[in-house]
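K.L.:
Several structures are given next for inspection.
Please treat every number below as a calculation from the coordinates, not as lab data. Everything quoted here is computed from the prediction, not taken from an experiment. Cβ atoms are built from the backbone, for glycine too; each structure is taken alone.
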Structure 1
Amino acid sequence: MRILLKYFLKEFFKYYIIILLSATAILLVAEFFDKMEEFYAQRVSSYLIFQYLLLQTPKSLLLVSPVASLLSILFTVGIASKWKETVAIKAAGGSLKKLFSSFLIMGIAISMLALILGETLAPLSTRKASWIRTTKIFKKSPKITYREGALWVKGLDGSLIRIKDFVEDKDRVLKISIFSFNPSFKLAKRIEADEAEWINGSWMLKNASVFDFDNNNTTKFKTLAFTALEEPKIFREEMQKPEEMNFYELYVYYKRLENAGFRNLKYIVDLYGKLAYPTVNFVMIVFGVALALNMKHGGGMRSAGLGLMVIIAYWVIFSMSLSLGNTGIIPPSFAPWISPFLFGTAGYYMFLKIKE
């Protein structure tokens, strides 16, 4: 049995590497054509394009890994069934369940590697790729600086603005401080506000205190219009996206917003999705083993077609559950786990039904 296990593992990894690299290449080619108009308009060098696509590779590997896991196991078991290798194993008194249960351990290992990739290299490289696109391709200087746990922005009037956080779905900034300087760069005025909301084309400061150092007085306002800060689009373009953060970074960011009284359901879905998505590799291997061993006839093309049907069904359910989680129809922390749970349960049930 050990010789057979090594043989099937070798076959699995052969298909896994081929499918993983091929699917990743397809995603990178799609990314290239999606950005080709930008590359042409900005006359980007081939080296910079290569660097940008290379930095997109870890994220692409993470995305296609479950697809490679499913198709590889279907090819391995399907072709073994086609050539009656599984029949020979049963005829010799071997147990298919026992033989292929070792693949479940391998599925756990692949899921752990995907989790590590998603928490280390993938967000880091995605963040770097975003920086290259902004600064090297579009030649834009960053307008937001992260320092001392806050966002620093230069105002349209030359003022310096410090912001604790930006609430994306509300178009609000929290704990805003505005520092205005005179021509000799001496602090002339300081404004402190609990928050600012984008209303009718300008920022409306709430509970604002204006410290005028030139006239040595302080004035308080319930609301105060402020036009020197750019529109909310600047934050959406330059702030880190969920895919550019690991679980801890996204958790800390979400918790800060929640403590300030803002609860963004999308961030909760993205947060738990970072834990749920790597487990799909294990689920796909369980489901693939059970599905292939319960098929009457196997084969390469049949396995590929079946695998594509499973992948489409999985992504339809996965997308629907995320949408329901984002709108609060179902608990957002549970939404990313629905597809792994359904397919994992179905795979486990079919695994028990494998005929020896």
Structure 2
Amino acid sequence: MKTHPLDALAQQLVAPDHGILAADESSGTIEKRFRAVGVPCTEVSRRDYRELLFSSPGIDQHLSGVILYEETLGQTGRSGRRLVQMLEDRGILPGIKVDRGVKALPGHPEESVTEGLDGLRERLSAYREQGARFTKWRAVIAVDEQRPSAPALRANAEALAHYAKLVQEAGMVPIVEPEVLMEGSHDLDRCRTVTTAALDHLFSSLKAYGVRLEALILKPNMVVPGKQSDRPATVEAVAEATVETLTRTVPAAVPGVAFLSGGQSPEEATRHLNAINLVAARLPWRLTFSFSRALQEPPLRAWAGKDGQVREAQSLFSHRVRLNGLASMGRYHPDLEKVT
């Protein structure tokens, strides 16, 4: 098979000891996070916070890309430079979340399907002109004894595949994110079963749509018990279950897997990522991170909207990025958590 121009871009996103920052929170989601630390949620405060993150020292050594929200893609920082340009100047690829959120699945009101395909081709062209080089689409898969249903798995896999094909035709790399939620009391085995089914449906649909696997990134959940589960799992058990699931479902042509943190604490997500890489020696894909809260929680708390706290917040963010860069290579140790 001939090398496609997008293959190199996908490889860049999963370069060794690099990962992806998910800074694509919707206005509603970031408002909740700001409210928790007493920050008014305005266009200016959102811009200032994201500029704080993007200008943090040393992050270019461990971040290959940043997923942006549509608002951020067009914003100019206090310095007068576009936020996208700030990333590009540091060798960090700008990306964009392109889905329009979840809606109830017809006939299955307790499950959801992600929308946003209408008009997507035209939006992708505009995003590309604004500087985006890759995209993200998130599917949400709820878990209990009955869910997910086969229609929910099929509908979300079809939407992801349709989206991915349009993105590649627009000259960008798609990140496909089938997230099996942590909400619930399900155990590790139930998460493994559902994640396996979700990935099987996804890659079947990607193949049917003719999506080039060498030019996409998979962003799955780690295989973890639900938050309310009474059967916790060890770090080693999570790593083994996650790697086993990937080896059974993900084709070798996929260049990389960038895990979401899915509600884990910053330290927990890093420990799991490190353990996964220790188990996964000699597997065909890069295994790295595409975290949101697990990278942003410490700096957001430190900043709390105060200009005088910017340097401390940036130090915490840079530290968290570095630790996950190490974890993506299996080189993390909990003793490194202390900020020096």
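K.L.:
Taking distance in nm of label points 7 Å out along Cα→Cβ at positions 28 and 292 for each of 1, 2, which is largest? Walk me through the numbers before you get to the answer.
P.N.:
Numbers: 1: 2.6; 2: 1.2.
Once distance in nm of label points 7 Å out along Cα→Cβ at positions 28 and 292 is tallied for 1, 2, the winner is 1.
K.L.:
Looking at structures 1, 2, which one was Rg/Rh (Cα atoms, Kirkwood Rh), for residues 36-115 alone calculated from, given that it came out as 1.11? Walk me through the numbers before you get to the answer.
P.N.:
On the way: 1: 1.28; 2: 1.11.
Among 1, 2, the structure yielding 1.11 for Rg/Rh (Cα atoms, Kirkwood Rh), for residues 36-115 alone is 2.
K.L.:
Ranked on Cα Rg over 2.2 N^0.38 Å, which label among 1, 2 comes first with the largest value? All intermediate terms of the calculation are to be shown ahead of the outcome.
P.N.:
Values: 1: 1.30; 2: 0.93.
Max of Cα Rg over 2.2 N^0.38 Å: 1.
K.L.:
Tell me which structure, out of 1, 2, gives -20500 once helix-only ellipticity at 222 nm (-39500 (n - 2.57) for each DSSP H run of 4 or more, over all residues; to 500) is calculated.
P.N.:
Values: 1: -20500; 2: -14000.
Answer for the origin of the read-out: 1.
K.L.:
Out of 1, 2, which structure matches 0.20 when FRET efficiency 1/(1 + (r/R0)^6) of positions 68 and 196 (r between Cβ atoms, R0 = 25 Å, to 0.05) is calculated?
P.N.:
Details: 1: 0.00; 2: 0.20.
Corresponding structure: 2.
K.L.:
Mean count of other Cβ atoms within 10 Å over residues 12-19 computed as 20.2: which structure among 1, 2?
P.N.:
Working: 1: 16.9; 2: 20.2.
That value comes from structure 2.
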